[in-house]
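Values in this text are rule-based calculations from the coordinates and carry no lab data. Owing to the predicted nature of the structure, the values given are computational and were not obtained by experimental measurement. Cβ atoms are built from the backbone, for glycine too; each structure is taken alone.
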Structure P
Amino acid sequence: MINEKLDKQLIEVLKEKGFTESTELEQICIPRIKSGRDLMCIAGKGTGKTISIVVSVLHRLKASFNDVPRALVVVPNKEKALEMKAEFERLGEYTDLRINTACDNEKIDDQKDKVYMGSDVVIGTPKRLNQLYSLYALNLASIKIFAIDDAESVIKNINYPQIDRLSESMPKAQKVVFASELTEWLERFSNEFMNTHEVIEIEESEDEADV
């Protein structure tokens, strides 16, 4: 069943969109994310990783506030960023949260203007987020949740210096990491940047789509 301790408007939207049953991952992870603790979850396709991030951020932020982002979500590519943005807009239709993407295959000037003019949630790739940060277009001072989806693809040798820089710039942010496998790079990240945290492992669902 849906966690009844979520924001009431969010619960109504979830029910309207057909989310009447939570996956095992959602039942375990969403309450822990709500509590503010750092969390690393290792789970296969179809277990609800993306929805867990979206629901947790929507519950935490609720409405727009000031012009600087309060949630940063790192993903491996533009396709994943657009997919997640669509879920934020679909489930957060009752809010006025400003969701922006920052990906490698888009014009950086356009992204810089959108993010700088006002964002509550920024979803992007490690390289582009670092570029925006270097251009002073991405303010990390008020980030409450730093989430990484498909982390086995995001946190690896080629990207680690970029992830390292972002993490060092927001030491007080809650770290939430979702991956399909636990790699040495994920272990390194958790040792360096995550506070006392749980590692949860869940078997892959038979369904192919996160719900």
Structure Q
Amino acid sequence: MFNFIKSQRKIGGEIAYHNLTEWWVETFNKQERDYIVKTFQPLGGSGSALIKGEIQYSSGSAVSLLANLAGWFKNVKDREIGYKLLDKAEKLITDNTEILDIHFFYHNKIEFYYRFRAIDQESLDIAIEACKKQINLSSHASIAFTKEYECQRLPIHTGYEQLAIILEKQEKYDEAIGLCKQAKEQIWNGEWDKRIERCIKRKNKS
């Protein structure tokens, strides 16, 4: 118990700022924590900012921090660290979380889990569920994007695109076509017409 409290006292930075100290110490052992800090090398900074220094203000949320941090562990040997970071990030999402933070969280989760679909049995199902969750908030996200980035086209929507790819591979052409039409109606960037045309042709051949 004493060592646990001592470990908590040493932690500052983004982890302390976002009230993640207890979770950080309980979830990762010292070797893992040191490895995470060493591996995380954000542009214009260093991983030590995760746990050192006193931060008065952070431009991002805890959800955004952990989702982005998980991206540094997208390899086979480190994926369990990424899973834990993404799991905690999702648990922190509330009604007060910025819509674009949630949108980008699911972008990261989709990419992460889909990458390991052939290694971990549940990864594909988790990626599909993340696609659906991102799609469910797509209309709100499009409004937030338009407000934040005036005069710019909406970006590619990972949830729509990845789920359309999965459905096409599963030969669920009608579902893929419907999904593409929905994404197109919401004006998300993507080659929706090409995928629709391809799915129609493959459906007719089957």
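Structure notes:
- helix-only ellipticity at 222 nm (-39500 (n - 2.57) for each DSSP H run of 4 or more, over all residues; to 500) derived as -19500 - corresponding label from P, Q: Q
- Of the structures P, Q, the one that 10.5 was derived from, the read-out being mean projected area of the Cα convex hull in nm²: P
- A value of 75 for volume of the Cα convex hull per residue in Å³, for residues 122-177 alone, calculated from one of P, Q, originates in structure P.
- Top of P, Q by relative contact order in percent (Cα under 8 Å, 6 or more apart), largest first: P
- Structure from which 20.0 was derived, mean count of other Cβ atoms within 10 Å over residues 26-33, options P, Q: P
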